[in-house]
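Input: structures, listed below.
We did not get these values from a lab; they are worked out from the coordinates using the rules stated. These numbers come from a predicted model, not from an experiment. Cβ atoms are built from the backbone, for glycine too; each structure is taken alone.
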Structure P
C-alpha cells in the first residue's frame, strides 16, 4: 500500500491495522486520537464468498454485516467515487466481518448463505463501526485473495492475538497443507500487486 502511495506521490496518511477486529479497533482509536479527519478509506485483502469473483478482483463494499451485530451501511457517493477511480472494480458488495479466518469452501458457502455476503474480512467491520461513530465517512475497497471454492491452510493458528502473525506457526500451517498453501501464496501475491495499483489509482486524484 505504501508503494502505491509513493507511486502516486500522495501525502495521504496510512494507519496499519494489523490482523483481526481487535487490532483494527485499536488502530481506529489511535487514528482518531492522532488527527482530525472526515473521510477514510479502508483497504486490504479479503476472502471471496461468491463464485462470481476470483482472486485479484477489487471489491468496493456497500454494506458490512457482523456475525452478531447490526449491519453497517457505507456512504454510497464515496463508494461510487472510489469505484470510479479503479477500472474493473466490482461495487455494491455486501461483506461479512468475521473474528476468524474461513478456511474451507464449506465454511465460505455456509457464511454466504447465512449472511447473504459476497466477501469476508476480519478488520473492516470494526474499523467502519468505530470511525462512523466518530462521524467519519468511510469507503472500503478490498482485493480478493482466495476464491469461494478454495480451501486454505489452518491459518487461525498462526495469528498471535495482537494483530500479527507467528512466522513459525504460519510456516507449519503451510507445510501441513502444501497445495492449499501454494494456492494461497499465489492468490495473496496477486492480490497484493493489485492492491498496490488500486491504492495508487485512488490516491493520484485524491
Structure Q
C-alpha cells in the first residue's frame, strides 16, 4: 500500500551503534555507517507485527535508504542508541518508521552476517520482538516506500521464488526462525480469541 505522510525526525547514518561480542556484551560504540563498512558486530532490534487475521506486516524499504533500498522486510529493523534499552529502542523505531504503536513482547535473539548493497556488511546481534496491531499505519516516506500484510506461509513461498526482493536479515529470520514466528502467531491468535 502506498502512502503519503509528513516526515518525522528519525535516526541518521551518523548515529552511534553499540558494538558487542557474540554474547551481546557491550564493547563500545561506533558510528553506524562505519560499523557497516567494517562489518563489526553490533546490537540491533527488530519487530514483527501481526493483525487479527494472523498476517504479518511487511515494509518495503525506501529506495533512498543507505543500503537495501527497495527490499521487503518486517515492520521495523534498527539499532538501540548507546544507553538505550532494547525494548525502548524497538518501540521508538516502530513509531518512527511505521507510525504505529503497539505492545511488543520479546521473541528471540539471533545473529547473522550478510553483505548488503553499497559495499556494506550487516553483522548484528538482534533482539526480536513481536506485537499485534489493528489501527492506523502511517509510515515515514524517508524510511518506507510501501507496506502490506502477508501470511507466514505466503512469505516463505514468495521468498523461495524471489529471495532478492527481501532484505538479507529478513531472509535469515525466516530461514532460521520460521518455527519461532509460527509459534508466536499461534499464541497471538489464541490470545485474540480468548480476549473476545
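Quick notes on this one:
- Which of P, Q yields 1.25 [Cα Rg over 2.2 N^0.38 Å, for residues 127-182 alone, calculated]: Q
- Which of P, Q leads on relative contact order in percent (Cα under 8 Å, 6 or more apart), largest value: P
- For the structures shown (P, Q), percent of Cα pairs over 14 Å apart, for residues 103-150 alone is largest in Q.
- If helix-only ellipticity at 222 nm (-39500 (n - 2.57) for each DSSP H run of 4 or more, over all residues; to 500) is computed and equals -9500, the structure in P, Q: Q
- For 4.2 (distance in nm of label points 7 Å out along Cα→Cβ at positions 87 and 119, calculated) the corresponding structure among P, Q: Q
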